[in-house]
Structure 1
Amino acid sequence: MTKIWCQDLKDSEYTDAALVDAKAFIGIPLSSGYSLAERFPSRPAVELRSGNSYSDFVMAGPMFLVSDRLKEFLDRYEANAEFFEVSTDTGDKLYFCNLLETVDCLDRTVSEYEIEYGAANVSCLVLVTVENEPPIYRVADTNPLIIAVREDLALKVDSSDLSGMVFKAIEEWTNPMFPS
């Protein structure tokens, strides 16, 4: 069963983050699923705004940020991704995880969404079954970025001591742009 990767918003797990210079990313398609090897800025600055120690998973705008520990975990699971180091105001080591695996699995006949800027702004998510499902992937053409995860990977992450993420059943997912 497919799960949706979400940021854990509990106070003890949540790390707020922001790009220091968002202008450095103008014209760089961070949510495209294409390689950014020639375009990603060198160690862009991210401000971590948390009284807690930072989480292993952090969102800074559209940037999917992971710790060294989570990067190693995803590497072991053979995630199709490239990683770019970012600098933080705390000195903690984080990477932008650019997931290169994109699957067109949004069920457009049942999901509820509006097309905005060429992407589906989803309010009710329904996915079609994916044969040979990758361990982790982007749901194609969605806004905000929706990350789907095979259940075995979700269970492995849940049983580890990695922090900052939760995995929701598809029917439990809510768009963070539409708070309930």
Structure 2
Amino acid sequence: MARGRVGLVLLALGPVLAAAYAVVNHAAIRLASKAQVGGPEWEGGRVGADGMTALGVDSWRLVSWTSLLVGALAVAYVVIGVLLRRRSRGRAFLLVSSGVLIVPYALAFLVALLNPVRILAGLYDSPDFAAGIPSWQPAAALIPLAGGLAQAAGLAVVAGRRAKLGEESTPVTS
């Protein structure tokens, strides 16, 4: 019984870490926006009520969409894990679905790994914003990876538990 709980806890880490990725990047973007406004190249552009520049807002939009995609996929994996614990048909469909969902998960991780905050700072040609990005921000790309790996382990635990239960309850006919 404890293995099933461990599997569900690992599955639940996915949405939590997707939110953590958003929070960490939001803090980094706010710091970079503050550095951009205070930098020598600032020409008095518009700053929003939240203290973000246009570059900060665009960076946040890209990061938030990535976080939302990872979060939605993580919730889908939680649902698949819960459904795999039940004694019902459709197990193969659930396992295939989990395999198909890994493609957008991997693409979202690739976007996070490419560091859209730093890329947009280069595209906007804003050295003050780029200099204001905290040194720890590039490591934030590892958060969705950790969430994906935790969910993969959780799904394996849940699927393995269900497979063992199925083997024990199936009579052998020879």
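The numbers here are math on the coordinates, done by the rules we state, and not lab data. These figures come from a predicted structure and were not determined experimentally. Cβ atoms are built from the backbone, for glycine too; each structure is taken alone.
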Out of 1, 2, which structure matches 44 when relative contact order in percent (Cα under 8 Å, 6 or more apart) is calculated?
2
Can you say which of 1, 2 returns 21.4 when mean count of other Cβ atoms within 10 Å over residues 26-33 is computed?
2
To test your reading of the models, identify which of 1, 2 gives 1.7 for distance in nm of label points 7 Å out along Cα→Cβ at positions 42 and 98 when calculated.
1
Ranking 1, 2 by Rg/Rh (Cα atoms, Kirkwood Rh), the structure that comes out highest
2
Using distance in nm of label points 7 Å out along Cα→Cβ at positions 10 and 106 as the calculated read-out, with 3.1 as its value, let me know the right label among 1, 2.
1
Ranked on FRET efficiency 1/(1 + (r/R0)^6) of positions 58 and 154 (r between Cβ atoms, R0 = 35 Å, to 0.05), which label among 1, 2 comes first with the largest value?
1
A value of -2500 was computed for helix-only ellipticity at 222 nm (-39500 (n - 2.57) for each DSSP H run of 4 or more, over all residues; to 500); which of 1, 2 is the source structure?
1
